[in-house]
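Next up, some structures in structure tokens.
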Structure 1
Amino acid sequence: MNKQNTRRNTTTLPTARSAALKLLGLVLRGHLTVDSQFSSVIAGLEPRDVAFVKHLVSTTLRQLIFIDKFLDRYIKRPPPAKVEDVLRLGVAQILFLDTAPHAAVDTSVRLLKNFRRSAYTGLVNAVLRKVVADKNLAKSASDEKIITTPEWLYKGWVGSYGKDIAAEISASHLTEAPVDITVKHVSAIAGWAKKLSATVLPSGSLRIAKAGMVPDLTGFKAGEWWVQDAAAALPAKILMQHIAGFGNDCKVLDLCSAPGGKTMQLSALGVSVVSLDKSPSRLMRLKENLERTSLSASLVEADIFKWSPVTCFNAILLDAPCSATGTIRRHPDLPYLKTRNDIKQSAKLQLAMIEQAIDFLIPGGILIYSVCSLESEEGPSIGLKILEGTNLVPATIDTTALGVPSSWLDDTGALRTLPSYWAEFGGLDGFYIAAFKKPHD
């Protein structure tokens, strides 16, 4: 029995590492997201190997700058890209995973042979053995708080938040984000917290430290809850603070709505929601989520710039397309895929969408604008442009009702969350959320 297990491990592990090597290359040189490539790369692997690939690639990307700095001790000239990636994956296993050092070295060498890079097996073998011997030095270097965020991105955070907070944000990205869920019925929060061994956050979201396979958790298939970061749940809660006065005829438009977390929040509270998204595949995910949770909304597949509603809305929630730098804990590939120009283009699109959405609002209506971005160009700068260039006025955000500190509000009354906030609970995604009201003529 033991011999069979050992033989199986030695044949499957290199396959998992081959998948990890391919995925890492697709991100760093193909400029493709992990999410878009993962299913095809891991096809045919056993579930435990699938989990290993995801963990290995995510860890390598989180620690990439540190890993490269550490490798600079041993390599004078950069090897070919694939060889460099083999070394990166090997170092990640030795320093940050529970992989046995000899296994990390051996399988890395075998990877090269599989990809006809035998000329570099001696180099990889020697370098990784040195890394094993110097493992204690790596821990010392880690204690020096080396910034593991690309310089172009980190500089922006320093400018927006100051050096200390920027360093805290960067450090928070080294840890995988926990799983947060929103319970369909507020009255059932305590019960589901007990069933799932989850922590109830001050905002009412539930947090599961080690969720495993989410679809296998109690209550998921029955539609009693859905996955949604605690910060991502705040925009809909802020909207709810403002629509009580509109009565039973209140109509809400959820723009860029898929995959539907905010739509489900509103529907669960009895709100009549029109959910618009221009992506057919994403809208299908929203439809499936509504069916799973037995909730309802009117789904519209359309481009906001080409769509004309039959009637105007009492409230609009726009969780706008953005750089998503507030979600790096969940998407460690993101810093290597985005550019400063991408952020500028996203900001232009967001402002245009807001200007279009204003026409869909009734006088006295509420607009909630949110982005899961840490960049000042996308959140605060857009908020100021709204106040300066449109007729919208600020609407208040009640932080006490949300269960979050008032210190999260900025000078304009908008709410800012950072990955380093609520560190005692494990952090949360970075969001900018602003509420506006359309005056009566």
Structure 2
Amino acid sequence: MRILLISPGKDEDYAKRMGLAFKLPPLGITTVAGLTKPGIDIRLLDEQVEAIDFNDGADIVGISMMTAAAPRVYRLAEEFRRRGAKVVLGGPHASAVPEEAAQHCDAVVVGEAEGSWPRLIEDFEKGKLEKIYANAEKPSLAGLPEPRRDLYKKKAYLIKNTFQTTRGCPYACSFCSVSGVFGEQYRSKPVEDVVRSIEITKARFAGFIDDNICGNKKYSKELFKALIPLHVGWIGQASVNAAEDLELLQLAKKSGCVGLFMGFETLSQGSMGEIGKSQNKIAAFKDNIKRLHDHGIIVLGAFVFGFDSDDVDVFKRTVDFIYDAKLDLAQFTNLTPLPGTQLHKKLAAENRIIDTDWRHYDTESVVFKPAQMTPDQLWNGTGWAWNNFYSRGNILRRMMGMKFDIIRLGMYVVPLLIMNFGFKKALDFDNVVKNTFFKDPGIRNKD
């Protein structure tokens, strides 16, 4: 038997848009490969780094998909099926709308693959493939087989060793699909399993893909203590309030943390209430950023535009805050009502969804009617924020304004330059492809 597992792009330009700094190996399908019993020929295809091969000759083609990639994935699935392969779809979108996905494939894996995927393989061998595979309970993360990192394309990734220590999230933010797929409670891998995985890979630098590596602080402190003897540098994602626990922050630094992606989301208390993210204390944002910097941790802050509390002032207000707070890197997205989320249910009930083409559910397009501005104003304002923050002049001005000692100069300036200009390259590519020019959104300019 031969199996091909694919991590697809949302469009044909995906690989060109993604710079090396942003290409992370697809741990999801690598984990599925690790769950596959011995004796099966298995191959990974990551569309960030190589083109789709319809002539692979696989018996089973498994494709993991995000919502924005769904229409294209359905076309890929139909072509593979036309050539005789059985196609299995999984990932966040298939888990949110399994009945839709099932119309385009032979089987759908809902939620996590542990348990479901081995059963699917057994059923395929018996010639009795079912349409939907789902676990009755969330699987334990203890004693899982190692992901098949040996199947990655060689020299394709800047950070080649990625790990997951936890799944699930108790916060259930209105726009987020994480709790819908992974559950509303944290589940953690035993610390010794994480240490063993790092030792097996001989990693000197690691990327933790947990949605919040500091969510369960007791577990995080145990993990960070265990990482200290390994002398591994690492990056991850955490909630902003992690910076308020000094013991946690000190352990993160000692364990090798050099950078964190953090969802600040908004500067509006009204918007934070819409999200349901009460753990984010807006008044503490600047102090938290400074505290992280004092511990040598680079911060990539994520901001979302389009909440009902947002008006056309929000773009400049947010960018001004980022400059003032000396945030190292920033990401700007438009509020997107992904299927299965509370936000989607709310906007659908209010008849405010104006675009049902999944291709546009990419956090860049505007697919709903904002409350205090037009869709065009929202789209233009977010584009302006991106292009303002990552203009060549502003990148250099921000870098020149940072305070580094001689050691941190080498450790942080070069990675920050790579990341900043990586964002700029992606923006420039998109602007050319879409032939766009973003104007200063102005203030109270609601014509």
Structure 3
Amino acid sequence: MPSSAPGPGASAFGTIAPIPLHSPPHSSSTDGARVVARCDLLKYEPFSDAGDYLFRPYLGPAHHATIRQVIDWAGEAGMTARIDGIGNVVARYEADTPDAPAILMGSHIDSVRNAGAYDGPLGVLLGIELVNRFHNRGERFPFALEVIAFGDEEGSRFPGSMMCSSAVTGTLETHSLEICDGEGVSVAQALDTFPEVAGQRISAKTVVQARRTAAELLCFVEAHIEQGPLLEAIDEAIGVATSIAGQQRYLVTFSGQAGHAGTTSMSLRKDALAASAEAIQMVETVARRFGEDLVATVGHVEARPGAVNVIPGQVEFTLDIRSGDDVLRKRAAMQILQGLGDIGERRGIPVMHELIQDLPPSPCDPKLIEIMCEAVRKTGSSGRRMVSGAGHDTMVMSRFVPSILLFIRCLKGISHNPAESVTVEDVDQALEALEHFIRAFPLARDRAED
């Protein structure tokens, strides 16, 4: 099976000792300040599996610690929290009537390697903080409010991504549980060995229990840093996504022949790394032909055997192709895959490509776009409409229930980087917009007018 970044085996957890659960003091100057402080706290051990930078892969020790912390914070906000069958945190603030459907808010809590603090957790903690406001005022709505912290969105441990939102929507394919990380641990094995949380255990057999029904949910709302420079360029704190670009991910393998670096002449080599280098240049060339409406990225390369005096015999690399135009995306993918085959044939090196993920462009719900744009305008921003080039759990959720994505400005558009940064003022404005959205949601508005 395909492999991705190394991940912790069962022994990595050792004995799970109680960790001190941290809650930044409620004397923070604003609600947004507390959200930012909590995001910053989650950068450090035990919430990171790396000592000197942030890395929180799905089903690792840091993920386990973060689940426990998020459950604690949700409890402080008056919510009842649990983990579902695949390890998502689901926290619920009940409606004023029992068994009411819910507005589901949230994002993800996993991270890429050497990550910033706000990609994902900001959306989870904004949701909890918003509920905390309503709880402190004793307010209830004709619908429940739920916050979900998806365990896997980035795909930083296992190839592919958004496994956890796919499980919620019932679209996770069974073979996904067989995918292995860089240490050969499968998703199923990682689930089976994940330690108990709050009296609950998960396993490969419980994954189906994560599935929700559309009748349970009114809509999905995700708040997320923009991960781009537009909002900063137009001096706006927040904006509204109208759609998310489609994306395809492949695992590409060139299989040449390893040999002695000193005794194999250049003309006789089957150098898999040289072939891959040519292929990567070809990917960039093809993508540039399509202009600004398409991007293609090779983000991870692994050469084997990886010795300084050995010609690489095999190379695997990832290929990520994205565009808001599905026809354009598929056309580019076809040209790139043809180019890979041409390079392999000319060099006499077999090449294989495996499709890991194929997500079409995902439009947000038109009615929710209008409600959110008006909510944003009430905070002083223009309600700028944007297309997201980055993938989000909203892509998966939007094919299941009406969904909307709120963007928060980040410094210089930097993300997937420790330099990722937001301001307290922008986070406060995002909170205000989310509150306006909840109050303007049709069921809530109807009650206010009665």
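All of the numbers you see were taken from the coordinates with simple rules; none came from a lab. Just so we're clear, the structure is a prediction, and the values are computed from it rather than from any experiment. Cβ atoms are built from the backbone, for glycine too; each structure is taken alone.
What to note about this one:
- Comparison of 1, 2, 3 - label where mean count of other Cβ atoms within 10 Å over residues 31-38 is highest: 3
- Identity of the structure behind 23.3 (criterion: mean projected area of the Cα convex hull in nm², calculated), options 1, 2, 3: 1
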